[in-house]
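Dropping the structures in below, format is structure tokens.
No value in this document is a laboratory result; all are computed from the given coordinates. This structure is a prediction, so every number in the text was calculated from the model and none was measured. Cβ atoms are built from the backbone, for glycine too; each structure is taken alone.
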Structure 1
């Protein structure tokens, strides 16, 4: 009689220096089910899935497929067993095209040794059309947004016809509409007989799509429940070990003087000939959170690049009365903290330690250096304070390599550093991406606290819920233009969605 479970991970233990990432964990995946894996940042979810995909070898335990013990030494073994994985941090080659990334390692070769590109392209185009994952196959990965890169990762897995699908935080950079499409796609996969392991921090997604939920906390297995028998509050309590406030609590904003003034700003696109940001003007004042909302790829990334100096722009940017339009990134950093969209590319030096990353912009400060020499004790003490305040979890504390930390804890490290820099303007792009409910609650409260202390906060978020609950004022971007501006409470999520999709715009008819 065939096993009830297609995959069983029995008593898995995985140890890294200073930390037991997986401590005797058992996880069983039924055939044709969507099984959610829930836990705080650093709970061991991605590590457990990396063991299943062959990226790590466990110190203890075994893996079975269809009741038979299997050995997975590397991802090629996993692929041969029909296991595919969409990683939280994308495994893409930046200088290759989207098409080359999708077929990489799974190329179909003809008799003469040439890759059958025509057949591969046809298959990818059919998959992208069928599942609404439209991407430019000829664009280089380094030129496309994080959201587009996520689509490439999903297409990569679909292209390989895998029957066991691991999704590690797959919706972190998708828009609400794209998330709905992905959820429908996952249900379709399960109906076709595929089995899905789905890592997510988003309780509403888990409730909407999963059949069962397994909860991990600090590397240990807490329990498995049927989704229909639980609720978001109960799951968050299991995950964090305490009651979590799921709603943002804040008083109405009291905007003061203008801190940031952007006039007629345009930023050229790296992909097409028209401007990615097209003659945009807005202001951000002391004591308010202004959110730029929009579907990914409508110019938000380029707007922040222009603002922070990562890209050239035209128009005028004034910060506290200083014209910074042509100022260097370092000069702008005197006035602004920046939590970047891509934490690996612009937020951290991955091979540096956590403490080195904590002082990346301030190592020249007299607190941390004297006569050109770094004061290691001061850096260590400062980092330990931030690690404790922001609950940044890592195996070896301040000397942990940033690369070895979980995505959520990397994000918390960046937020800790940037908020502590105490600048009048905070630019926060997707600040809670990949964070669990406990961490999101804390980060939201920190941003509200900064606002109440008179900081100007420019937030870019693809999370409608975050936009609606955290913003004092909302600017909607569509195709590089601001098409709507609303105070909190002036607009419903549904109407905001219409502006984001270009179906409505203030002042003009929608295109």
Structure 2
């Protein structure tokens, strides 16, 4: 059962983007190591390299003192290393048992042993019995489960591989207090049985409750290790932010941007629990905090894309959008971060993608000359690098593809622009162009709501940042309080604060 594992000087690049510049980590049996860092520090990348999901470009991995390189998660699991990721890997149409034992089903006489699967799944579920509903059974379809129970199934799926080293990447994000407490008890038990545990967490209370040591990354590079018994929350935050990035850019508020464009009052969804906020014309309002805290739901509720309880007002009048088409008619626009699945039709032309929300203005067979002229004008504004508007969207680079996702909404002349982590996965140069466009729109009086997983983006662009935690607003930062220290602290502290 014993294990020692280390990663030394690990590097990972995605084109021109350096996700990990100098990743270092070591953990041994009977130890809980907290892997920490602000958003974008490289924690998830290093975790995925350790578990064979991502191949490193350079660096060394040692398992029990011997060099090793995992070519796949299956190979890592064969060596006793597995992970629970915040992004679930479950298949909704399969049962709990089928998901847990997928690809390593128990067999008997050359056939899948369904009785053994049911028996072992029941034993695993018993680990969380009392914190889950009685209806959660081995034959329950995963698609019918609420988010917290799906997260528990993900944890049990990893445990079924009987790992020696387990990585928990924000594994408590969807769990309630009782479930978190049970997981903490299990972690203590695993530690006593000489399992090695790496927990990727922004929750300070969990780090100091469970971890023996903390390894800190900053901007993709190793900063240092510290024993949790010998440090403080403030000292860890300082390790994560010190010397990270240039100070926040000064913004000049638009003198005409006093009007409240939209207001949300006591909004509840599956992940939001009483969110209230105002959105002003001519400002960039940021939604910050850890991933999975409900930020996208704020945008989707406002855009009419998900059901909600509460009141939304637009220009002072209550509205109830039951479909995005209704929001579009009131000049709202939504730009997703996942351009591949949500933003573009990759095999259709650039022009067709630009016109997707606006075809009714041009018709299918008439006014195509006007449609082409409008498309060229937007492409020029975007500085879109392309062969022609007839080229497929798949021919664009990542940055230009994301510009295209924004451009199709600019043709509708929005007065509220909702952005869901729009620069994720694009290079620095393309980000600069994107920021220029947002600043121009803001100065024209457009109300912009930006959720970003990049703290630097929020600090550099936004007039205000609302930090979210557990589906609620934990802090409001603006002016002198909109600092890296305040942003990271509000993201990681359980206490709520209203700072202005």
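When you work out distance in nm of label points 7 Å out along Cα→Cβ at positions 58 and 306 for each of the structures 1, 2, which one comes out largest?
Numbers: 1: 5.1; 2: 4.1.
Once distance in nm of label points 7 Å out along Cα→Cβ at positions 58 and 306 is worked out for each structure, 1 has the highest.
Taking distance in nm of label points 7 Å out along Cα→Cβ at positions 74 and 354 as the measure, the highest value among 1, 2 is held by 2.
Check the numbers for distance in nm of label points 7 Å out along Cα→Cβ at positions 330 and 466 across 1, 2 and tell me which is largest. It would help to have the intermediate numbers written out before the result.
Values: 1: 3.1; 2: 1.5.
Going through 1, 2 one by one, distance in nm of label points 7 Å out along Cα→Cβ at positions 330 and 466 peaks for structure 1.
Of the structures labelled 1, 2, one was used to calculate P(r) over Cα pairs in 20 Å bins from 0, in percent, giving 21, 55, 22, 1. Name it. Going through each structure in turn, the value belongs to 1.
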